[in-house]
1. Taking -20000 as the value of helix-only ellipticity at 222 nm (-39500 (n - 2.57) for each DSSP H run of 4 or more, over all residues; to 500) derived from one of the structures shown (I, II), identify that structure.
2. Among the shown structures I, II, from which was the value 47, 28, 19 of Cα extents along the principal axes in Å calculated?
3. Can you say which of I, II returns 33 when relative contact order in percent (Cα under 8 Å, 6 or more apart) is computed?
4. Suppose mean count of other Cβ atoms within 10 Å over residues 5-12 works out to 12.0; of I, II, which structure was it derived from?
5. Quick check for you: by distance in nm of label points 7 Å out along Cα→Cβ at positions 29 and 45, which of I, II is greatest?
Structure I
Amino acid sequence: MKEQKQKEDDKKVLTDHFIGTLPPLLNKYIADADKLLNLLQLPLHFNYEVYTTTRRERDLDAYLNALSDIVQRHTTADVCGN
């Protein structure tokens, strides 16, 4: 039980840290598929409730827009398939 609580706390800290910085990073490295692959691993560990509980819907919109741009630009399975 304590381990699960720690895991959830870690997800929240990770999300809090990257909530505003991930979209600009995705946009900055949109041309570099290798870096995108690494950056796109981060959201797998996010607690998405943080976006609404901390009233950061604009950051969520920026993140979703960045994902949309990535999908439109990279049609290869290397980026979009993972």
Structure II
Amino acid sequence: MPVAPLSAAQLDELVAPVALYPDIVLDSLLPATTAPQDVAAAAQYGRGQTAPTEGAPLAAPEGVDWEPSVTALLQFPKSSSG
């Protein structure tokens, strides 16, 4: 079934939430979307953790088998904390 192309306004609405993120964040964020259960677990973990200093990266808990791109998001605490 053919799909109609998006209008410019629809495309803007689709990409606006991520358009201003730095490329280094998107490099991990986009692949991480293939593992939503890991993203949810990392967000829950991040909300319960305190970084050693404000804005410092979080370390993944030992023994988790998250998608590597999800683990990489922990270096950006505001992106992985939900």
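What follows is calculated from the coordinates using simple rules that are stated; it is not laboratory data. All values derive from a computational prediction rather than experimental measurement. Cβ atoms are built from the backbone, for glycine too; each structure is taken alone.
1. I
2. Numbers: I: 41, 26, 16; II: 47, 28, 19.
Answer by label: II.
3. Computed on structure II.
4. I
5. For this comparison of distance in nm of label points 7 Å out along Cα→Cβ at positions 29 and 45, the top structure is II.
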